[in-house]
Structure I
Amino acid sequence: MKISHVAALILSLSCAWAYPVEQGQSLASPIRIDHDGLKKLSWQLSCQASTFRDLTVFETIDLLHSNDLHHIELSPGQVLSPDHKDVKAGHGMAPEYIDALNAKLKQVHMGIVSYSVAELGNDETEARKVFEFGKTLKLKNIVCTPSKDSLEMLDKLASEYRINVAILNQPQSSQYPDCDALLKAIEGRSNRIGVCADIAEWRRSGLNPVECTKKLNGHVVVVRLKDVNGQKEAADVADVLKELKNENFKGVFCVQTGRGSGQELIKNLAAVVNGFSDVVTKLAAGGE
């Protein structure tokens, strides 16, 4: 019997997550998550679903669940499930497919904490559709790069639906090129208008991630964590996490990788998660 391409990929990914074990022992994931430490710090760890772009959302949920991840950041466009290959996940889904997604999440006790869209536009009716979608999924955050003139409207909707709008920092953006521009954009807004801090993007643009975090004190609601190259970048991440703890941050971290496929992809994502978990363990224990 032939194994389908998707089934073969899932098998490959499942094997890639497992440590070699002796006969009779249970398989263990190479990913390490300090759930007790996360709970003590009031932090949540999620994974960007589109990291597994070759899998459907349902398959990604199963894969992450089997490796002890409890939360996801969803983006529009990923195929929903093997049984609904013509359906793309996102706020444009028909109600029955949103119900199916919620049922799948309930089945494995997993939650979608954030939804990442390019922008919400300036039309309140269209933006409201995204918030309605978020309400149905019990989202905490909508991550986006909204136009400056839409922020008043989005602030109103965010307060109404009790869902944060996390503005993604984009150093190459004409609207939000640095943390000072972000701070100015959210000035005078409610605490529902916050920031999605991308440490890697700050670093690549020559910005100091810790200084940016300090400037945005109290406004960061989501932090993105990506592949780390070398000790200097690892130290930057550790220093940002330490600063966030000092600021009493109570938000979401989203891990992702864009490197490789199959086993290489899994290995690279595990490196991101495990590096984060090591710092969490230290900070939760009162270390510096």
Structure II
Amino acid sequence: MEIEYLKMDLYIDNLVGYELLGSGDGRKLERIGDVIIDRPSPQAIWKKDESAPWDSAQAVFKRKEGGTGDWIYPKDKPLDAWLIELGDLKFEIRLTGFGNIGVFPEHFAHFDWMSELISKRENPKILNLFAYTGGASMACARAGATVTHVDAAKSVNGWAISNAKQSGIPKEGLRFLADDALKFVNREDRRGNSYDGIILDPPTFGRGTKGEVWKIERDLFKLLDASERLLSENPQFVLLTCHSPGITPSVLSSMLESLGKNTTSGEMLLRGSGPPLPAGAFARWTPKESH
């Protein structure tokens, strides 16, 4: 079968509650709600945008070897968690030791697309793997889906549950599970369960609930192969996103090729002051021409 790959980059530049203020020299300056933070961005290798208000940063992340790091507070005022509203969803923001904050603004580029597909069917079932703090889970539930939200970290699931409560998402629309993604998918296959849509945002490296080691270059294809067996007889979509260096849109499209045509892929980009900032790759699959 000849596979058709459609390229389509996605930009985030008008998301209420988030703003890319500047980038360059391997860093990005962001406004998260009312707070300005400065953190690493390896893709921003161009000259630093000196017109951006870098001196206004209330928290600066300094990465150490091994991926972790420390937050420094130039104004000598450590920041506790704070609540922001992005679109019609609410998120608690926390400054973690890995430089993450509890939300990926670039993922919002997919929410309207998924919501439109979900709205065309009564109560579809969606599986969200590596679901983190629940952005995609909440968007799908709000659109009318029943969502199974799976993440290996119990603490992150608790964070997601809090976000859903703050956002007013009904409990009936969300099921939160702390589990290893591949083990869960294989169990669901044995149970004969199926889903109308599947979302995957795998990390480069991670650990499951019992210490299982995840390596994207070794394990992603196995997971995708197992996940495809969970698609219902009339599926709506598969969304695969990735922030790992070296995993390009073409790589993700190739991984979905067993599903057939109608795969769209590209970069997720944050747009603000200066050049558009790459924020990961994606591939979307639908069974029909409904990209």
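Laboratory data are not the source of any read-out in this text; all were calculated from the coordinates shown. This is a predicted model, so every value here is computed, not measured. Cβ atoms are built from the backbone, for glycine too; each structure is taken alone.
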Entry that produces 16.1 once mean count of other Cβ atoms within 10 Å over residues 148-155 is calculated, selected from I, II: I
Which of I, II leads on distance in nm of label points 7 Å out along Cα→Cβ at positions 140 and 276, largest value: II
Computed -6500 for helix-only ellipticity at 222 nm (-39500 (n - 2.57) for each DSSP H run of 4 or more, over all residues; to 500) - originating structure among I, II: II
At a computed 0.98 (Rg/Rh (Cα atoms, Kirkwood Rh), for residues 124-219 alone), which of I, II: I
